[in-house]
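Heads up, there are several structures right after this.
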Structure P
Amino acid sequence: MKTVLVLDANQRSALATTRSLGGHGVTVFTADDTRSALAGSSRYSHKYFQHPAPLSKPEEFITSIRSIATVHIIDIILPMTELTTALLLQHREELPDVILTCPNLETIDALANKCSLMRLAESLDIPIPPTWYVDNPDDLSVALADLPYPLVLKPAKSWLINNGTWLHTSVRFADNPTQAQEIIDTDPAFSHPYMFQAHVEGTGQGVFALYHQGEALASFNHRRLREKPPWGGVSVLSESVPIDPTLLTHARALLDAVKWHGIAMVEFKVNEDGTPYLMEINTRFWGSLQLAIDAGVDFPWLLYQMACGKSVEAIHNYKTGTRLRWLLGDLDSLYISLKRNENSLMEKLAVLLRFLTPHPFTTRHEVNRWSDIRPFLWELKHYLK
């Protein structure tokens, strides 16, 4: 079997990938820029490597990865973040014998660039929130006072080069024009192209997909039940649901348009009247990856087989009603809800009750699993620091 190096080992997606492939007998190495890491503590990690930080030392990072790949005869490298993916593709010629399971940078940017993605969606008649594009940050063509609030400010890219160094951007929220102007003036991400979007209330749903050279091989649908922070962020409790035909049609239209290859998650926000608004596309493995694996769609294993040149049978059926809980993330979400002055006492009690009464027969914990408990002990140790 081919050996695999899983990067960004502190990501929960890296842990899910390591457990999946290791459970199938694949030799999995893990790596990150910390002394130890979440996935590196798994029983399925053959060996863990600490490499230079890709954010501050990208050249040294590539040199280290090349050395690891050469010495340990790595066949496949699986990056878990946009940054490591971009660096590997930018230095592709330095890793000629390694298989990368993602498309080229141009194809990735067509979907990962949120401004480009929204314009593509508009051309395909896929609903998006009311959007105002700022292609030239030096010339703001829209009056902030004329925009709807609360307002969402989204940089076009999650990672970008700012003054010669990599910058990790984040989505920002403003309740009024003054806050919006302050964000624009103080956050360096908004000296690059970005967009304003109206805030959309609703349930977060995602379509997971695996493609081979433009052909859909696997799909999966989930919904978010709780997030951190509670008003929108990473999923801490999610559930597998039947594939929504409308969501699947929209997701495939976007992925087909760029002849996608590899894995992707298309995120939507479905409002009260059932309209699914496109939020973004993750062109890498996602945080709730373990949910799909538990429900019967083992994306890492399917991707591995595809990388090995094996025929992969299409999978679009899976177990619905399966739930996945990231316990410590859920605890953070609870704390944020209880601390918020905007929440009434009854609302806080309801949040606490939901936290204390999970669905034990349908819910699995994402990190803390008795068959591989060390990652949870590692996570708990660092959580309590």
Structure Q
Amino acid sequence: MLKSLFTAVIGMVALAANAQNGFTLQGKINRTNDGKKVMLGYLFKGKMIRDSAIVKDGAFQLKGIVVDPVKAMISLEEPVLSAEAAQARMMGNGDGQEFFLENTTLRIEGPSMTAATISGGKAQADYLKLNDMLKPLKDEMKPLSAKMMEAYKAKKAGEVNALIPKLSAIRGKFTKIEEEFILQNPDSDVSLDLVNDRAVVISEEILGPMFSGLSSRIQSTVRGKYIESRLATARKIGIGKPAVNFVQNDQNGKAVSLASLRGKYVLIDFWASWCGPCRQENPNVVRTYNKFRDKNFEILGVSLDTRKDAWLKAIATDGLPWIQVSDLKGWGNEVAALYDIRAVPQNFLIGPDGKILAKDLRGEDLQKRLTEIIH
């Protein structure tokens, strides 16, 4: 018993020491890169943290502290960026790669940043293991993605449409391997990252079991607690739950409440004037509204705009005749926070009793569902 306690204490001291000492990135790359800037970037609490160092004699070093292991990007920046290099970076083809950063010593060695081997820390070891599992699929996807880009640029719709199902099938295999990794590695920060990737549009039914399968250590990390809080919100707005009431002003400054529409079928439609997919979906929503507007159906649009003029112009341009509200706080919209909106478009279909019937109905699915329930 005493031995176990002593071992646990030593382990805690070691972890505390690592956190206090932070991380050290020691890099060795080709001397032809001397004078170039090494760029490091990672997200912390929604903000991008950046650091840099200059390559000298083929070496560089970066130091810092992270709260928990986090996915980071390291890349080489040309002293004078050419147009070709800038375009390559925008397409994700620059000289860099992703890795997992944690409070330990990591070594980066290779002829270039893209071709370098990055080692050090358990999270990075797990990440390399996952990449090995995904490599055959990445190799299969790369030429198809290149063909897709060429066909898209050449406006060859037939070729693009022929490639879509092939790429979708590969992405499906990607998802399966990643979900197997999560199940097999419950104490890995990489597993938490994969769960987090699936939390953009959160589904308690799907994400809940994934998260609960992770170790208590992983769940108690900063990002783990963040996902847990979002799951708690998701449970409140799940199918069959009462829709959370809210009050927000319309474009004329008049307060509108969700409760005032009780007794009707209501589609709460989260959108924004700057959202391309939202604008593309609007014609379908207009057709749906015109078909069901006289059948006890209403739409309540919630805009994540910040500029009133852009919001009003989009309403007029797209011909949206239903109720529109916004507090013009963008992603800080208070109704969006209540409904855990992290991407748009999203919507919730509410029944006359005020309970949530469905989520994210788009295209033909929206009309089909309304046809089923409205007679």
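Have a look at P, Q and say which one yields -14500 for helix-only ellipticity at 222 nm (-39500 (n - 2.57) for each DSSP H run of 4 or more, over all residues; to 500), as calculated.
Values: P: -10000; Q: -14500.
Here the read-out was taken from Q.
Thinking of P, Q, which structure, once mean count of other Cβ atoms within 10 Å over residues 95-102 is computed, gives back 15.5?
Attributed to the structure labelled P.
When you work out relative contact order in percent (Cα under 8 Å, 6 or more apart) for each of the structures P, Q, which one comes out largest?
Numbers: P: 16; Q: 11.
Biggest value here belongs to P.
Given a value of 58, 49, 44 for Cα extents along the principal axes in Å, point me to the structure among P, Q it was derived from.
Only one of P, Q returns 58, 49, 44 for Cα extents along the principal axes in Å, namely P.
Taken together, the values in this text are just the output of simple stated rules run on the coordinates, not laboratory data. Keep in mind the model is a prediction, meaning the values are calculated, not measured. Cβ atoms are built from the backbone, for glycine too; each structure is taken alone.
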